[in-house]
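What follows is a set of structures for review.
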Structure I
Amino acid sequence: MNDAHAQRRPVLGLARLFRIGVGLSALLAVALAQAQPVPVVSQPTDLTSNAELMISYRHQEHMWQTPDGALHVVANRGSSRPNPGLVLLSSHDGGLTWLAKIAFARTNRNSTGDGQLDGTTLSVVFSNADGAIAFAQMSYDSVTRAWAVNRTESVYRATGMEAENPTLAFDDAGVAWCSFAGTYTASGDVELRWVRRPTEGTWVDTGVVVGPTDDRSKERSGRPVKVPGGMGLIYRVSKTTYWTTRANGAAPDVLAAPQVIHVGTARSARSDPYASHFSVVADDGGHLHLAIADDGAAMYLRYSMLDGTWTVPRRINGADSLSYLQIGLANGQVQLALSASRGSGAVYLSNDYGDTFTHAFALRLPAASDGISYKTGRVEAATRSSGPLAVLQQYEDQTLQRLMVYSVPVP
C-alpha cells in the first residue's frame, strides 16, 4: 500500500477506540450476565507431536505466562525431529506459533513433567528415559526472549524402580518437595513417593510412601501445594482423592493422617489409568481451588487456608460430559476449562472465590473432517494469566498429535 492510500484511510481517534472497547466489553458483560455462553472458535497452532502424552498428565502444570505476556509450554514431541522428547517452547502471539527453546536431556515419548513459575524463573521436574526423576531451573529474559538453564539436578534414581509422573512445589522456607509414582520392576508394585531438597543441598528421599503399595495398576498421582506454615499434598489412588499436610517444623518424614475429600465412580477410575484427572490452583485470598473429572462431571472443591477445611464436592458442568479439565486464575477470576470429545468444550468463571460459577464461554470444535479425532482432547492453560485466556486443546490428525488454541476474552 502506498503512502497516498495510507493517508486517505480514516484514522480512529483514541476516544473512538475507547468507546468501541467499552461497547465490546459491555456486550460481553451483558452476555455473561444473561448466562448465555459466548462462542469461541479455535485456531490451529504449529505445535505437533507423535506422542499421545503431548501435554500429559492433567494434574501437572505444563504452561505458564511470564510478566511480558509471553506463553511457555513444556510439551512431549515424541520422536519428532528436531527436539524429540520434552521441550520448552515459547509463543509471543497468543499461542498460535511456537519456538523451541530448551530440549530436556534423555527424555523420550513417555516422559512427563511439571513446573512452577516464579516471576521469570521456571523450575521443572521430569521423568527421563533412565526411569529417574530430574530437576531443571531456568531463567527467562524478556528482552532477548531467551531461556537460560541455571541448574540441573538428579531428584531420584533407584535400581529396580521406574520413577515417573512427578510434581513439584516449594514451601515458605524455599524447600522443594516432589511427589512421583514409583513402580518396582520385579513385582510390578506401585507406590507414591515423597522427596525433598533443602534450600541448599541435594535431593533427599524422606522414606515416605503415601497411600497403599500394590500391583493393581498405576492409578495414583500426587500434587504438592504450599499452605501457610507448611506443605499440603493432594493425591488420588484409583477413584479416591485424599488430602494430607506437613508443618514446616515437623520432621521430613511426618505427614498428617490423610483425609478423604472425594470418592468418584468406578467407571471414572477405569477411564483414568493414572488417577491424574484433577487440577488445583491457589488464589491470593487464602483458598485452594480443586477440580476433579469424575465420569463426565467436573467436581469442584475449595479449601480454606484459614480454617483448614474443604467444601463438599459439587458438580459445575451441566448435562454435557467433559473429557478433560484444567482450573486456574484468569484476570483474577477462577476459570475452569473443560474439553469435550464431541460438541463444545467450555470455560466457567467465578468472581466470588468459587461460590458460584457461570458458563461463560462455549469452546466450539472445528467441523468434522476425515482423519481428525478429538479423543485425545486434553486441555492446557496457564495457571495464572492476564489478558485473553489461551486454552490449548490436543487433537489427532491422522497419526499426528496437534494442538489448537482458543483465545478466550475473559473480562
Structure II
Amino acid sequence: MLATTKLGTAVGRRFVTVVLALSAVVQLATLPFVGNRISGGDAQTYLALSKDWSSLARLTSEDAFEGNFWPAGYSGFLHLFDPFGGNQVIAVRLAQILMVLALAAMSASFATSVSQQAARWTLIVVAFSPSLLFGMWSIGYELLLGLLICGALWLLWTRGNRSAAAVTSGIAFALALIVQFRAIAALPVLLYLAWRIGKRTFATWTISLAIPIGLWSLRTYVAMATWAPWSTNGSYNVWNGNGPHATGHNVFPLPPLPTGADSYSAAALTWATQNPFDFFEITARKFLFLFYPTDIAGISDRLPAEALVIAFQWAYSVALVILIILFLGSLVWAKGASLNRMAPVFLAAMLYLLPNVLFIVEARFRIPVEALLLAVAASTAQQWWASRDRTTA
C-alpha cells in the first residue's frame, strides 16, 4: 500500500491503479485454468514440510525439515494457509497475486529515480511479466523470496520514516535468509544503502536483521546441535551441479560419491580442480540457464498455443539480456547519467543470482530478482528510446 501511494504521487494514481487492476484481473482469470493443481518442482515437499510448523515441539525436533535439509521459510508461509483446508493452494496463489502487484509497485518506485516514464514502463513490464505469472502459479519459494528481498531494498531506498523502515527492512531480509540463505549474497548492497542513510540507521538495520537470525539459530541449535541458520542441502547441490554426471540442472537420483571422497563438497572440488575446462564449461552453461525462459513443472506443459508461448518467452528473455548489457554499457561510458542510479538495484539482483552457478540452476531461480532486473531493463529501454527521440528531433 505504501509503495503504491508513493508511486502514485510520482507517476499518477490513476495510471498505477489501472495497471495494477488489469494485472490482478489477468492473474485472477488464469486461476480457473490452474485451479487447485499443485505445481512446482518441490511443491509437494514444501506442502508436507509445512506441518513442521504446527507446534514448537515439532519445529525444534531433529527431523524437522528432513533434518534441516530443506530451508524452512516457505513451508512456514504455507502453514499460514492451513485453515483453508482443501482450498489451501488457491489461497496461496491469491496471496502470491498480491506479491506480484507489490513487486510491480516497488520496482517502479526504483525507476522513478531515472524518470517518470521509466517508472511507468517498469510498472507495466513487471505487472505483466510472464516469469512472475509463472511464479504466482507455482508452489515454490521464489516469489515470496522476491518480495522479501525487494521489500528490504525498497524500504531503505525510499528513506521514509528511517527507524521504522530500517527495522522493517532488517526483519524482511532476515526472513528472506530463512526462506533461502543464498540471499546473503545481496547483503553488501543493503548494508551500503543503510550506511548511506546514516550510522544510526545502519545500526538499527543490522540489529533488526541479527535478532530474527539469532532466534532461528537458537531453534537450529535446539533441533540439530548446530548454530548454523542455513539448511544443509548446499553441499548436496554443489555435487549435484559439479561432477562428471552434471548437466547444470537437477540430477536425480544423484550418483554416489566417488571412491575416497568424504563429502559432496570435497568430491565437487576434486572434480573441478582435476577437470578445469569441464568445470568452466558447465559453469558457463549454468550462467546461461539463469536467463532461459521460466518453466514451472506441471504448468508450462499445459499452456494453450504452447509454441507461441515458448517463442514469446524466448523473445522476452533475449530482450532482457540485451537491455542488461546496454545498462552495463551505461555504467561504464555514461557516468553520472540518471540511469546509473539503478546500479544498487542491478547489483543486488546480480549478487543474488551469480552464486547459483556454483550449485544447480533452473530458470525459475531468476524469479526472486526478476522485478529488480526488469526495473533496470525497462529503465534502460526508456532512456534509449528517449535519447533516440532527442537525436531525431
Structure III
Amino acid sequence: MKSISTIIRSPAAVFASGSYVSILLNLLQGVLFMRILGPERYGIWLSLLLLFRYGQHTHFGTVQSIQRQLPLLRGQGDEAALKDYAAAGHGMLVIASMGWGVLGSLLIMFFYREVWLGGAALILVTGMEMWWQQGVAELKTQHRFGILASMISSRAALNFALLPLVLWWGLDGAYARWILLLVVILAWTWKVNPVRGGFVFDRAMFGKIFRDGGPILVVGVVFTFQVSLDQTLIFLGLGEAALGRYGVAALLMTIMLVIPSAVGQTAYPRMLEQFGRDADASALFPGVRRRTILVTSTSAVIAVIGFVAMPAVVGWIMPAYLPGVTAARWLLPGGVFLAASVPSSDFLQTVQKQYLHLRLSIVAFSVQLAAGLSVLWAGGDIADIAAITTASFGLYALLLVSAATRHARRSRSLK
C-alpha cells in the first residue's frame, strides 16, 4: 500500500492540486464575469465562444497525434524520433494556424458581422490556444506535471487579476484579457518546454501525423459538437437572450468536467507509455475502472450539491440569471454521465480503437441532434434542450463504457 506522502507527491496529486486551485479561481471569476456582463452581453460572449470551441480543432489532428505518439516513442526509448516528430508537429501547426485564420474570417462574414471585433479576437485566441495545447502535450510527455500545475493555477490567478478589464471595458475588455493571458502563458510554456524540436515542414511526416491524429481529432470534434450542441441550438433557434439565460448551465458543465479532465490528463500519457512497452490492453483496464468510479462519484456529489444549493446561490449572487436555474438543474446529471465516459474514452484511444470511438460518438451525437431539433420544432425552451442533452450524454457514456469493457475482456481472453 502506498504511503500518504507518496500519494501526495504523485503526478496526479500534484497536477490535481493546480487544477483544484484553478477550479476555485475560475468559478469565482466566472460568477463575477457573468454578473458584470449581464445576461444580454453574456449571451453574445457565449455565441462567440462557439468560434473557439469549434476552431480549436482545426489543427489537422496535430495536438492529438503529439499527445499520443510522444509518450509511445518515449516508452520505446526513441528520443531522436520523439524530437523529429515534435518538430514536424510544430511545422504542421504553423500551416493549420494560417488555415484557421482564413476559415475564421469567412465565419465572421456569415455569422458575426455585428460583433466582428469580437470574432477577430476569438480567431486570434483560438490560434494561440492551439499552440498552448501543443505545449501542454509536450510537457506531459516529460511528466512535467509540477510545472503544468503551476501554469494552470497561475493562469487562473492572472485571469482573475485581469477581471477589472471587463469591468471597465465590457466585452472589449474580455477580449483583451484573454489575449494578454495567452501572451504570458505561451512565453512561459516556450521557456520551460523540454521538447523544443524546432520546425520541420515534411509532407511525409505531415501525412503520418494526420493519419495518426486525424481519427482522434474527429472524435474530439464530435465531442465538442456534443458538449456545445445545446448552446448552438439555443443560439440559432432561440437567440442570444435565451443563450444568456442558459449561462448558469454552461458554467456548471465547465466546472463538472474539470475533475475528470485533470484525472485523464495525468493518466493518459502513462497509459500510452505502458501500452507502448507491452501492448497489453487488458492490463490497463483495472486503472480505467478505478478512475471511472472516482470521477463518477465525485461528479455526482457536486451535482447533488448544485441541485440543492443552486436556486438560493444564483438568487443571491446573480439574480438576473434565475430564469436559467431550471435548465441548469436538468443538465447536472448530464455532467455526471460525461465525467463517467472520460476514462473509457482515454482507454479506447490508447488501444487504437479511434474508429470505434468515432462511430459511437456519432451515434450519440445524431440522437442528440435529432432530439434537440424536434424540441425546438415543438416550441420547447432551454430547460427542454437541457433535458435532451442529459439523456444523450447518458447514452454516450453507456456506449463508451460498454465498448471499453468488451475490448478489455476480449484482449484478456486472447492472452
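Things worth noting here:
- When helix-only ellipticity at 222 nm (-39500 (n - 2.57) for each DSSP H run of 4 or more, over all residues; to 500) is computed across structures I, II, III, the figure -21500 traces back to II.
- Among I, II, III, structure where Rg and Dmax of the Cα atoms in Å, for residues 161-280 alone as derived comes to 14.1, 45: I
Every number in this text was worked out from the coordinates using simple rules, so none of it is lab data. Keep in mind that what you see is a predicted model, and the values were worked out from it rather than measured.
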